[in-house]
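Laboratory data are not the source of any read-out in this text; all were calculated from the coordinates shown. Keep in mind that what you see is a predicted model, and the values were worked out from it rather than measured. Cβ atoms are built from the backbone, for glycine too; each structure is taken alone.
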Structure I
Amino acid sequence: MRRVLIATSNPGKLRDFAAAASTHGIEIVPAPGLDELPEVVEDGATFEANARKKAEHYSRHIPGEMVLADDSGLAVDALGGAPGVRSARYAAEHGQSNSSDLANNSRMLREMEKVDDSRRGARFACVIAAARDGHTLATFHGEAQGQLLRAPRGRGGFGYDPLFYFPSLGKTFAELTPEEKAMVSHRGAAFGKFLAWYDSGSRQERAT
C-alpha cells in the first residue's frame, strides 16, 4: 500500500483524509516528529498561503519525502466571508492560538442568531499543498456549499460540522459517515484532485 505523509495531528483531519484515500489503496500517515517541531504561525491571508507555509516548513525536516498540509475553514455569506482563515480561532479575540470547537460554534450561533434563513448560506473551503524539501510542488482546492443551522446536529465530524447543513443529502456534515463525507466535503474534493495529480506521476517534479 502506498503511503502519504500528512502534516497534522488533528484527529478529525486524519479521519477525513483516511476516508478519502481508502478507496485508492493509499495509507494516510501523520508526518513523523511533528510534536518535536515548532508550530507554524498561520498568519497567511489565504488558505493557500497557510497550506504552503505548513507544507514547506514540515517537509524541510523530512528530507526527500513529499509532505501534504492543508488549511481549511468556513466562509459565511452573511458575515462577509468570515471566519475564513480564522476559523479555528474564531472565538479567540487575539493571538494565533486555536479556540475549542464548542467556543467557535457558540460564537457562530450568536453572530448568526438574527440572520434570516434565506441569508444563511456558507461554504467550506480547503487548500492542500504538497511540498518536498521545503518547496511547494502543487496546490489543490476544494469547496462544499451549504447552509448554517440554528442549532447543532450530529455527533460526528469536528469543527463547524454540526452546524453545516448539506442540502442534497439532508444532513449536516456531523451526521455523515466518513465515506459520505469524503464524497462531498471540501477536503475530499481537494484530496481527490491531489490523488489525480499523484497518480499522474507529477509528484516527481519540483515546482520552480
Structure II
Amino acid sequence: MKGKSAGEMDLSPDVFDVPFNEGLVHQIFCGLRANKRRGTASTKTRGEIRGGGRKPYRQKGTGMARHGSRVSPIFRGGGITFGPRPRSYNQSLPKKMRHAALRCVLSQKLRDESLTGVSAIELSEFKTKAMLGFFEAIKVETRKTLLIIAEPNAFVEKSVSNIPALNVAHASTVNLIDLLKHDRVVATKEALEKIQEVLS
C-alpha cells in the first residue's frame, strides 16, 4: 500500500506471453458489444398504422401528385419502409476464443508496461483518500485505470466509486471490453493467480 517493492511473481508465458491476434480480439470485442444489445427497436410499416383508408384528396385538379393513402411512407406520420424490427443480435462466442483474446490483450498490456501487480490492497474502512494515496504511491494515474481484485471487497469498491475513470473488476468476471477501454491495469497478486488459473 506504500508503494514499496514486495518481491517478484512468475507469470505463466501461456497467458502473459502470447502474440497479439488483432482479428480475434476485434471479433470478440464486437461480439461482446453485440450481445449486450436488446434488439427491441421497432417501427411500423404502412399496414400497421391506424387510418389511411380514405383517399386524402381527389385524383385530379389539385395540382398535386396523386395519392391514395395518408399512411404512405412519403407522408409525415406514415409507415416506415425498411425500419428496424425486433431481432436478436447475439453472436456465438466460444469460450476458447474468448479466453484466447483475453490472453492476447493481457500479454500486450504486459509488453506495453501497462500492467502493474501489487501484493494486496488492505483497507479497513471506506476511504477514498486512502485509495488515492495508494495509486500515488505506486505512481499510477487513476484516469482510465482498471483495478482487478480477486474477490468482492466492499471497502475497496466503495472507496474507488468516487474516483472518476477508475473502475473495479473481479478476476473471475473481467472481460475483454473491461481491459480494452482502460489504458492501465492494476491487479493484486491473488487476482493474477486466479486469472492464470482460469486462462491456462
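In terms of Kirkwood radius over Cα pairs in Å, for residues 23-102 alone, the structure with the greatest value among I, II is II. Among candidates I, II, the computation of helix-only ellipticity at 222 nm (-39500 (n - 2.57) for each DSSP H run of 4 or more, over all residues; to 500) that gave -8000 used structure I. In this comparison of I, II, the computed figure 91, 37, 26 for Cα extents along the principal axes in Å is attributed to II. When relative contact order in percent (Cα under 8 Å, 6 or more apart) is calculated for each of structures I, II, structure II comes out greatest. One of I, II was used to calculate distance in nm of label points 7 Å out along Cα→Cβ at positions 31 and 79, giving 2.8; which? The correct label is I.
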